[in-house]
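None of the figures in this text is laboratory data; all of them are computed from the coordinates on show. Model, not experiment: these values are computed from the prediction. Cβ atoms are built from the backbone, for glycine too; each structure is taken alone.
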Structure P
Amino acid sequence: MTDSGNTTRFAGYLHQPRAVEPAGVLAASGLTLKVYDMFIPGKPGNPVNEASAFLEQECVSGRLPPLSGLGFTIVSKDMINVVRWDGRCPIVMNNQIYEYDSKNLIETAKKLDVNECGSFCIWEAGIVNFEKDAWTDYLASRRTEEDEKEYLHSFLRGSLNPPIA
């Protein structure tokens with residue numbers, strides 16, 4: 001085994017399972033987002049209503065352009081991750097991350113640079129994988145209004161823990 005020289009790596013990190021539940025659909029200024037609440041089981045959920053209100057403000061102000069007009073958002077303890085499918089190349093995900101203080105989400109939310117904070121955490125990656133498959137099904141469909149409704153109403157729910165082999 002190689003010694004990395006860093007025996008205190010991740011010293012303050014506590015690895016806790018996550019779960020996800022659908023929290024509705026948000027439509028604002030040409031963008032429709034599936035909303036997910038991602039949380040630690042047994043702990044209170046996240047401020048999804050406030051997050052939705054904040055994202056609506058972002059859309060109306062033009063700070064969150066609709067791109068293709070469809071996507072999803074993941075609300076967690078202190079982050080909002082918004083993923084929009086690209087308008088020119090629909091197989092590309094464009095995400096925007098906001099950090100917030102849960103005591104006052106709307107006033108404290110700030111846009112982060114994904115080059116500095118990363119695109120997705122390992123828990124969000126489970127949701128992203130589900131959404132990738134749902135979006136691929138939509139792209140392979142005739143993309144009718146009914147197909148769009150089916151996409152917008154298919155959600156991942158439950159544990160995000162990988163099975164232990």
Structure Q
Amino acid sequence: MNKTIWWLVGRQQAGKTMFGVTMGSYGAQVLLIGQQLRQRFSPAEFAKESNPFAPEMTEKLVQDMIYAEIERFIHNTNSLLVIDSAPRNDAQFNILFSVSMMSKVILITERYDIRKNRARKTYSGDLTLFDAREGPETIWMDDIKSKCDFNRIEYISLLGSNQ
């Protein structure tokens with residue numbers, strides 16, 4: 001059986017988790033990194049980090065989550081693993097090369113105003129984290145396509161939902 005990993009990337013509140021959950025309803029194995037991090041850390045904890053988009057405090061945790069999920073994936077019958085919210089930095093991007101399975105990086109995009117409205121709901125009106133992430137996130141999103149092209153990793157861009 002051919003096994004494939006889809007790595008969902010995109011700006012905050014673009015719809016990555018929603019896309020991952022939808023793929024899970026069709027039988028894919030899904031790792032919702034963003035959702036797990038939101039359950040463990042407050043927006044204020046992320047916002048105070050030097051890079052709130054990929055905070056150092058989560059680096060080992062995220063790496064462990066990814067490798068544990070891939071290990072489960074290797075031993076089950078699913079043919080598709082969807083990893084939401086990774087890679088977010090070079091260290092996570094390099095994980096793609098340690099996995100000997102087909103990988104596709106899927107960029108979920110959405111308009112700024114829609115993302116900001118979603119952030120208001122997610123963070124109960126407090127946009128501190130949303131605003132703190134915009135700069136580092138912009139740099140990474142601009143960089144990731146060139147990294148994929150250079151390393152011959154398939155890169156697909158999808159427009160999120162307007163909800």
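One table, with the values for the structure above:
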item	result
FRET efficiency 1/(1 + (r/R0)^6) of positions 77 and 125 (r between Cβ atoms, R0 = 30 Å, to 0.05) - highest-scoring structure of P, Q	P
Origin of the value 1.10, where Cα Rg over 2.2 N^0.38 Å was derived from one of P, Q	P
Computed -15500 for helix-only ellipticity at 222 nm (-39500 (n - 2.57) for each DSSP H run of 4 or more, over all residues; to 500) - originating structure among P, Q	Q
Given 2.9 for distance in nm of label points 7 Å out along Cα→Cβ at positions 85 and 149, calculated: source structure among P, Q	Q
Label whose coordinates, when relative contact order in percent (Cα under 8 Å, 6 or more apart) is calculated, return 39 (choices P, Q)	Q
